[in-house]
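Visitor: Have a look at these structures, which come just after this line.
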Structure I
Amino acid sequence: MAAVMPAPAQSRLLMSGNEAVARAVWESGVKVAAAYPGTPATEMLEVISTYPDLYSEWSVNEKTSLEVAFGAAMAGSRAFCAMKHVGLNVASDALMTLTLTGVAGGLVLAVADDVGLSSSQNEQDSRFWGRFAHVPILEPADSQEAYEYTKLAYELSERFQTIVILRLTTRICHVKALVTVGERVPHVAAGFKKEAARWVMVPGAAARRIPLMFEREGKLREEAEVTSINVVESGEGGKTDRRVGFITSGPAYMHVRESFPNAPVLKLGLSFPAPFEKIRAFAATVEHCVVAEEVEPLLETELKAQGIKVIGKEILPRQGELAPHVLKPAIARLLGEEVPKVAKTLPPLPVFPRPPTMCVACPHLGVYYTLSQLRNVTISGDIGCYTLGFGHPWNALDACISMGASMGMALGLDKGRGAAEKDKKIVAVIGDSTFLHMGMQGLLDIVYNRGNVTILLLDNRAVGMTGGQDNPGNGRDIHGEEAPRVDFAKLVKALGVKEERVHEVNPYELPTLLKRLREETKIEEPSVIITNEPCVLITDYHKLKPFTVIDDKCTGCGNCLDTGCPAIHVTKRDSVVKPSGKTVDLAWVRIESSVCTGCGLCVQPCAPDAIVHADTVAKVSVMQRH
C-alpha cells in the first residue's frame, strides 16, 4: 500500500475504532508495529501500514508479532501489537514472561474481543489476561476514546515500564464516529541496554522480578483511584435516579447510558487494576449497584471479595452484548417493575435464506466436492474460508477448533481409532496461512510419530477469511511489495514428508484431485497434497470466459449443484414418475454468467454436457437469427 498523507492537526475524521487506534499509534511516535490478521482486529495494522515513518509487518502468528514488538520496546522504541482475542492465547507464552521483564520503550497490545461471536469460534474475555499477567487494561467506549486511550497507554507503559493491554470489542473496532486527531510526535529510541538480570529470564532472575511486578501492580491500583478516565457521572439534566447505579466499562457503558440516562454511572477507562475505594464510595450512594461487564463476572467477583455489595450476573447474561433489550428487562425485574417490551432486532426482512458459503469459483469448492465423493473418511478441519466445507452441499468436514489444530486432531484420530475403524481414512485440511501460523509443528508431529494421515494443504496465496492479506506464501509483504515466497513442497519435505508423498494438484481438475486423494489415503504414511490456485478475490486470479446452461440439454440431474458454486441457481423443479412407479424430483439450473469466472468446476460433473461457454450460445443464437 502507498503511504497516505496524514490529516492535519485538530482535524475531525469519521473513523472506526480500528482506524482511530492506528492514527494514535502513528501520532505516538511508534517505530515498530506487528500483527497477525484476525477479525475484528485486522484493520489496525492495515491502516498503520499506510502511515509513513514507521515499520509494520504481518507476522506469521500472534506470538511472533508480540515478540517483534517486545524486541523493539527492549531497544527503547515505542512499539505496537494487535490481535483478536484467540490470538492472545497463542501470544500468551511471551506475555507471561515479558510482564516480569517490563519494557524500556512503550509497548501497547491491542486485543479485540468478539463479543457476540460475529466471526470467532469462542467468546473469551481478554480482561482475564490483565489479572493473569498483572498488567493494566484500558477499555475505550467509542472511537474517540480508542484514539485517546491508545496515546494514554504509551504514557502509562513508559511511566510504569510495563506492557499495556488496550481491550477492544467488535462494536468498538467496527463502528465509526467522529474523532479529533492531532500530529505525530517523534519518539527517540534510547537504545538497548545490556542487563542480563532483567532481560534473561532464567529462574533465578525471574524470581527477583516477581516482587517488582507486584509492586508495579500496587502503584497502578493507586493510579486507578485518581485517573481522570475512571469517572463518576450523574444522571442527565440533573435528574439522577439513585435506585440503581452502574459500574461499567467499554461499549457496555454506551448501552447503559442509552438504556438509563438518569442513572449514576462509574465509568472505568482503566478497568484493571480496579479502584476499589472509588467503587466502594460510589456503591454507597445508590440503592442497587449493578456491575455491567462483557462478558465474564471478573470485576463483580473482585468487588464481592472486597465486601462491596454489588449485583451482576445474577440478573445479566454471561454471553453476548449488554444491549438495551438485555439491560432494560433485567433492571425492571430487579426493581419489581413491569418488564418493558423491547424490540430485540428490526423485523426480519422477507428474503430467501442464505447460509454462509464460499465465493464463486473458489478453489476450495473442488476440494470439498471431491472430499464429498470419498467414503469411510474422517476429515479434520482448520480455521479459514475452507471451514465452510462442513456445510451444504458438501458435508465434508468433521471437526474444527483452533488455528493449526487440524494436524494434531488428525494424528489423534489416527492413533485413537478403534478396531472397527482400522480401515477408516484420516484427512486433514489446512490453508496456507494457517499452516505457516501453527500447522507446521503439527505436520512435523505427524511425521515424527508415523501418523497415517493425508494432508490437504490449500494454498490460495492469501489470508482469505480476513480479507485477502498477504503472507509468506504469496511473495508479497504488508505493503504489497515483493518478498521471499515459501515453497510449500520443499517446506513439507524439509519437515520429513517423503518426496514421493508430496503432490501439487490443480483443484479445478476434479478427476486428477480425486485420483490423487484415493491413492494417497491408501498409503499408510504421511502424505501431503498441495492445491495451487489463488483466491478469486486477489489480483493473482485471472477470470476466464463465463459458462451458461443449454436448457434443452439440461436433464436436471443436479450434479453441478453438488460443487456448491453460488453462481449456479435452481430455476424450476419437476416431478417425473419412472417406469418402476417411483417419483423423482428433477431440478433445472442456470448459471449467473455475470458472476461466473469460467473456472469449469461445474462442467466436469455435468453428465449431459449441458454447460458451455456463454459466448458459444450467443454465437449460435446470432447464426440462427440470420
Structure II
Amino acid sequence: MTQAEAEKSWLSGNEAIARGAWEAGVTVAAGYPGTPSTEILENLSKYDQVYCEWAPNEKVALEVAVGASFAGARVLATMKHVGVNVAADPLFTAAYTGGRGGLVIITADDPEMHSSQNEQDNRNYAFAAKLPMLEPSDPSEVIPMLAHAFALSEKMDTPVFFRTTTRVAHVKGQVATGARKTGPVEIKLEKMPAKFVMLPGNARIRRQAIAERWPPLIDFAENYSGNRIEWGDRKRGIITGGISYLYVKEAFPEISVLKLGMTWPLPEKMIRYFADQVDELIIVEELDPFLETHIKAMGIKCTGKEMIPAMGELNSFIVKKSLGGDTGEVFPPVELPPRPPNMCAGCPHRGLFYSLSKAKVFVSGDIGCYTLGFLPPLSAMDSCVCMGASIGVAHGLNKALGEESRGKTVAVIGDSTFIHSGITGLVNTVYNKGFSTVIILDNRITAMTGHQQNPASGATLMGEPANAINFSELARAVGVKHVTTINPHRINESRKIIKEELDRPETSVIISRAPCVLLPSERNRIKIPLNTDKEKCTGCSACVQLGCPAIRWYPLTPEEAKAMGKKEKQKGYAEIAAEMCVGCGQCLEVCKFEAITPVEDK
C-alpha cells in the first residue's frame, strides 16, 4: 500500500491495535478485559473475518492463542500487565514451542496505577522469557509495528510481545489505515509432536532453538526501522522508547535521541555508536531502569534513574525538570479537583458492604468495582491482593488463627473474578476443611472494566447467546453444602442470612445477586426515586452511612435546627437527589423513622 492509498483515521492506541490486527490477517483473538487493554478486543470483534473471545482468565486466553497459532493462524492475545502474571505458565513454554502462525501478545502496562493494584514493568518479562518486544510511542506507529511483529513471529518462530502503556492505549491520533492481508501460513491441522510436546527430551532441543534464534533477533534489532537515531545537539544524547520518547521530544526538541521501537533484544552496535557520538548519555524511561541496566551491562557509561523518577508516570514537565532544563516553556501538570471514586447510586454492592460493615468481620476482598467497599463511610474491606485471592486469603487466616476465627472472616469476590481464578480457591477451602463464608457478588456482568460479557452473563463477546454458569450448582458440585442467594438491596434480610452463614462450622457460599445498575436493562426500567421527609428525619445519618452519591447531608446549627422545629442537638438532615436516585431502596431499609418514601407516595 502506497502513502497515496492510505487513509487516515482518528484512532486511540487500542483502536489502532484492533485495526492493525485486522489488517495483519489475524483470524483468532482472545483475552481477558483489564484496563488499559480492554478496548482492543471490543473493537476487533466488530471486524469481519476475526473470531474474538473473552476467556475466563489470561492463562486460558494465551493457551487458546497458542493452539490457534499451532494451526497456522495469525493470533492476538490481549491482557493488562498483571494479566501476564496469570499467563506466565504457558508464556514461558510457548517461547520454546513457537508456533506456525504469528502470535503477538499485548501487554498493556499501567504506570501510576490508574486502575491497577501494582505498578509493573513488563519489559522484564521479555528478558526473562527470551522473547522479542516491540513498543510503539503513539497510535500512528501501531499498525506498521504490528505488521512487523507478526512477520517477526513467523520468521523467528517465536511469540512476540507488543507493549503499550496507559497513555499510548488511550491517547488518540491520526493513523494511516489500509487493506486486510492474508497470513502467509496455511491454516491446517499438522502434527508436530517434537516441536509442540514439551517433554524434557523435546524441551531441551527447543531450548537450544531459543539460543540459536537469538543472534538473528539481535541482527533484526540492529536493522529494524523502529530503532532510529535523530541527531541534534550532541552535548547530550538521550536513549528512550515508548511514550517517554514523546516526552523527551517535547521537553528537548533540539537534543540527539536514539528512539528504540524494539526494546528487547537491544541493538548493541547502534547503542554503542550513538553513545560514542554524544558527550553525555542519558536514559529516559518509565518505571524500572530496564534499558539503563542492560546498557550499563554493555560497559557503556550512562545515567538514568539518578535523575529520572523510577515510580509513576513521566510527562514532559517531569523530564525537563529532572534533567535540569528550563521548565518555563513546558506546561506543568494541572492540579484537578479531587474526585474520590464511589459506587454508583443504586449499586447492589453498597447494600452488601453496608451489611458486612455491621457484622464486624474481617473482609477478605478482591478486584472489582466492589473494591470501593474499602472506602469510607462503608470501610468494609480489610485486604485485597490480586484477582481470585480473596478466598485463599480468608482460608489462610482461618488456618493460622484456628477456632478463634470461626465466624469472623468473609471472602467477597465478583462473578467474573470468581470465574477468573476464584473457583480453585473455593475448591481448596472445601477440600482442606475450611470454614470461611464466601460471598459471590453476582451483578451479571464484568462491570469493573466497562460491561464485558463473561461465562455467567449469558452471551459471548461476539454477541451470541451462551450458557450462563449457575453459581449455586457449581458451588454444590465442588462440595459446598450450604448455598444461599440474597438480594443485597434488602439489607435487613441480608444481614440476618449473613449472620446465619457465619455461624456455620464449615464452608458456606452466599450469592449476592442483583444486576449492575448501569446495564441497559436496568437503565431502561422505570425508576421511582425516593424522597426524604425533612419533618420526620431525625438526623441519625444511618442512610448517609451508605455512602450513596444520591444522598446529601445538610448540617444544621442549633439555631437552624430550632427554626426547623428540630431538637437543638440535631446535627443535620439528609436529602435525596431525585435526579440521581434509582429507587433501589437501600436507604429505605436502614431508616428507622419512616422518613424515606417513594416520590409518588408523597
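Each value in this text was obtained by applying a stated rule to the coordinates, not by laboratory testing. As the structure is a prediction and not an experimental result, all values here were calculated from the model. Cβ atoms are built from the backbone, for glycine too; each structure is taken alone.
Visitor: Starting from the value 0.6: which structure in I, II was distance in nm of label points 7 Å out along Cα→Cβ at positions 58 and 538 calculated from?
Guide: It must be structure I, since only it matches.
Visitor: Next question, about the same structure. Here distance in nm of label points 7 Å out along Cα→Cβ at positions 170 and 458 was calculated and came to 3.2; which of the structures I, II was it taken from?
Guide: Answer for the origin of the read-out: II.
Visitor: Here's something else I'd like to know. When distance in nm of label points 7 Å out along Cα→Cβ at positions 138 and 570 is compared over structures I, II, which one is greatest?
Guide: II
Visitor: Among I, II, considering only volume of the Cα convex hull per residue in Å³, which has the greatest calculated value?
Guide: When volume of the Cα convex hull per residue in Å³ is calculated for I, II, structure I comes out on top.
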